Structure P
Amino acid sequence: MNGTEPVERAIDMEISREGETIEVVLRGNSPRDQRVQYELELTGASTSRHKGSTMLRANDASVLSTMRMSAAPSWCVTARVTEQDGTTYEFLEGTCA
């Protein structure tokens, strides 16, 4: 064992690209019941934001947000998450990563 254990996070981010469209999906799947807050920002030719707060049930996978944008030469996706216990983390994808 190398001493590094996988970190359990209540929210994960998935990015896919089809042609000139980038799709971003935030998925919730918490190991315990908890309230989470999240902020998603997509930046390219324009900027889009989505903020939310929701109660996740233990081991009950759900889609929290789906956003799409046109792929620009320079694009960035940022998701900031705060879990009920105060744990915070950020996902970065695109040219800002």
Structure Q
Amino acid sequence: MRVLDLLQLLSDHNKNTPVRVKIAGVLQNLATFDLQTVDEQRQLWFHPQPAGKPMKVWEVMLLLDKPEWRQAYVYVIEPDDIRPLFGFQETPSGLALN
């Protein structure tokens, strides 16, 4: 999924909904974003953190809506690997990217 696709999907949700990323079945908060180029493919890496306050939809959209990031593919850094994100689920505690 590209950043542009994620922004489009998020635009349909309440702007104050918390956004987390699911890693090994556990929801973690988003900490930072890092743009990388791997094999000539632009990738935006999400770095999770287990503690802290989750970002809201409007915060994620504001931080990701940069022209140079829109065509990058979204990945999440896991303890042992880097994996692409393909969408999200609605959970009782907000949206879970996975």
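Assign the value 35, calculated as relative contact order in percent (Cα under 8 Å, 6 or more apart), to the correct structure from P, Q.
Q
When helix-only ellipticity at 222 nm (-39500 (n - 2.57) for each DSSP H run of 4 or more, over all residues; to 500) is computed for each of P, Q, which one produces 0?
Going through each structure in turn, the value belongs to P.
If you work out Kirkwood radius over Cα pairs in Å, for residues 20-59 alone for P, Q, which one comes out largest?
Comparing P, Q, the top value of Kirkwood radius over Cα pairs in Å, for residues 20-59 alone belongs to P.
When Cα Rg over 2.2 N^0.38 Å is calculated for each of the structures P, Q, which structure yields the highest value?
Values: P: 1.15; Q: 0.99.
Checked P, Q; max of Cα Rg over 2.2 N^0.38 Å sits with P.
Bear in mind that the values in this text are calculations on the coordinates, not laboratory data. Owing to the predicted nature of the structure, the values given are computational and were not obtained by experimental measurement.
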